[in-house]
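Structures are listed in the sections that come next.
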Structure 1
């Protein structure tokens, strides 16, 4: 299982909080900077329908994605990884 964070950069507080909690829970992730990747920006806005960062996508589970800092979703993900 891989986790991708679509971020708007270091000034995004919700992005920082998401990364910090994933780090604390030892969940590996990849960051994609939406300011530098037009295809990724189109994907999260047009295909997924999000307008708020971060967008977190869990590969291998097509319906498992969310936007914003959602500690409950991250903790659920940590439980799934531990299983």
Structure 2
């Protein structure tokens, strides 16, 4: 079973994140923060991993409020 959705592009990671942010906004989502894993590894002295890798935390506050109103325990699984 796949747990990811992969799209291949020639764009830079920054271009992709900008386009993704625009698309997310069209669906009432936003990027709350970005984690640059490659930079963090480098900061910790690991120089062997060079591929750009970002983790984005996205949230739709309307959906978050809706599911939280049904069961507050869902908040354990929400990114926002």
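Computed over structures 1, 2, relative contact order in percent (Cα under 8 Å, 6 or more apart) reaches its largest value in 1. Each of 1, 2 could give P(r) over Cα pairs in 10 Å bins from 0, in percent, but the derived value 15, 35, 34, 14, 2 comes from 2.
Computed from the coordinates by the stated procedures, all read-outs in this text should not be read as laboratory data. Keep in mind the model is a prediction, meaning the values are calculated, not measured.
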